[in-house]
Structure 1
Amino acid sequence: MMKSSVETMLHQHLMARGVCDRHLLDAMAHVPREQFVPPEFKQYAYDDRPLPIGRGQTISQPYIVATMIELAQITRESIVLDVGTGCGYMAAVIASIAKQVCTLECIPELAEMAARHFESLGIDNIDARRGDGYLGWPDDKLFDAILVSCAPRHVPENLLKQLKPNGRLVLPISHDSPRQILTCYQKTPRGDIEITEHMAVQFVPMV
């Protein structure tokens, strides 16, 4: 791992911008981001920018990954759904914090790539499957947190249904406009949904 680059990411791109969760910072320090990007982009792995991973998809910039995980309030006991596996980096970081991660990817080549990354790093608490994120996880399962790394046109109702009480859905939402907002949907114990908008973002569309 590129030690100086990792330290730059932690101090300049994350901590200096308000990311303070120690478990999250430790996870991002130890998950080798350079192993999740194509060889020609490894030198940029710890820059705070998205990078292409093939099939028109990207790995999100570190600050956005950290912000989404902080908003989701993931703990050691959390069961988490990650929609839009991509290369697997987000799921790998979450797996370092949470009890279990389920992750969905609809593009076969990316699903296979992510599975190889998980195996090479010996990550054993990720259940990775191919599937449609709009439909949610195929099994009868509820989640403490759901993170979506692509921008749907509308909030998938199935994802809201798969939240536990007090669970949080964090995703970029476009509402059929060019502008995307990173938004948190929290389910109350009574089943109501509380919505909080956080920042403008730019993600690839959810397909």
Structure 2
Amino acid sequence: MTTSIIIIDSIQESFVQYFDKLEKETVSYLEGLILESESEDEMKEQITNACSDFEIIQDASETAKVVEHLVSILRKKGVLQFQSSAKPKAKHLVCELIPKELKLSDPNLTMDQYLELTRHSNPAIRIQVLRTMCPCKVKDDIDQLWTRIMEMSSDPDPRVRYQVIHDLCDGSPNWREDQVIKTLESMHNDPDAKVRRTINNVLTNYRYHGKWNIL
């Protein structure tokens, strides 16, 4: 049995009570989080965030139980295997990284390398980078970041586009109002129901109250 199948089976087993909310794409996304996380704590945080963002589980304490159960299953099945700290360049969860592969945790990333991660083939990585670009975390107004956030409004993955909405509506500066609203309006007919619903709520609030930073 491959690692991928073990992880998928473990996800389905631990989320059995929420199986009706686990679409195939959601399971694949959670699998990606597990494969790409570099530590158990990071994995728990990412899965917890996903449960909230994608409305899989609403109760925080229940989410914590499910996540711990998943970790326990993965550990018993031998999936959580961390490399020795003596080999930092190869340290990774489940699979080893190519030594020269860009990592978000690398403090020496250049701006170009950082932005390149927003084009990673794995949507889980793109979402992680977007979260670090959110104005609630980045206190400076950096043109390159805003340009890239807005470009990602057309990302092929709906979960990435949902994170774009959060970035645009969680502390964006007033002087970027026209850019932000134009980007949000361009997403008004998004094919994903959750993205459309969120966009509609934000734009309705903006039209009636003039506020878009509501997430």
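Values quoted throughout were computed directly from the atomic coordinates according to the rules given, and no laboratory measurement underlies them. Note that the structure is predicted; figures quoted are calculated from it, not measured. Cβ atoms are built from the backbone, for glycine too; each structure is taken alone.
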A value of 0.20 was derived for FRET efficiency 1/(1 + (r/R0)^6) of positions 18 and 122 (r between Cβ atoms, R0 = 25 Å, to 0.05); which structure in 1, 2 was it taken from?
-> 1
Work out Rg/Rh (Cα atoms, Kirkwood Rh) for each of structures 1, 2, then name the structure with the largest result.
-> 2
Here FRET efficiency 1/(1 + (r/R0)^6) of positions 34 and 162 (r between Cβ atoms, R0 = 35 Å, to 0.05) has been calculated and equals 0.95, so which of 1, 2 was it run on?
-> 2
For helix-only ellipticity at 222 nm (-39500 (n - 2.57) for each DSSP H run of 4 or more, over all residues; to 500) computed as -7000, the structure of 1, 2 it came from | 1
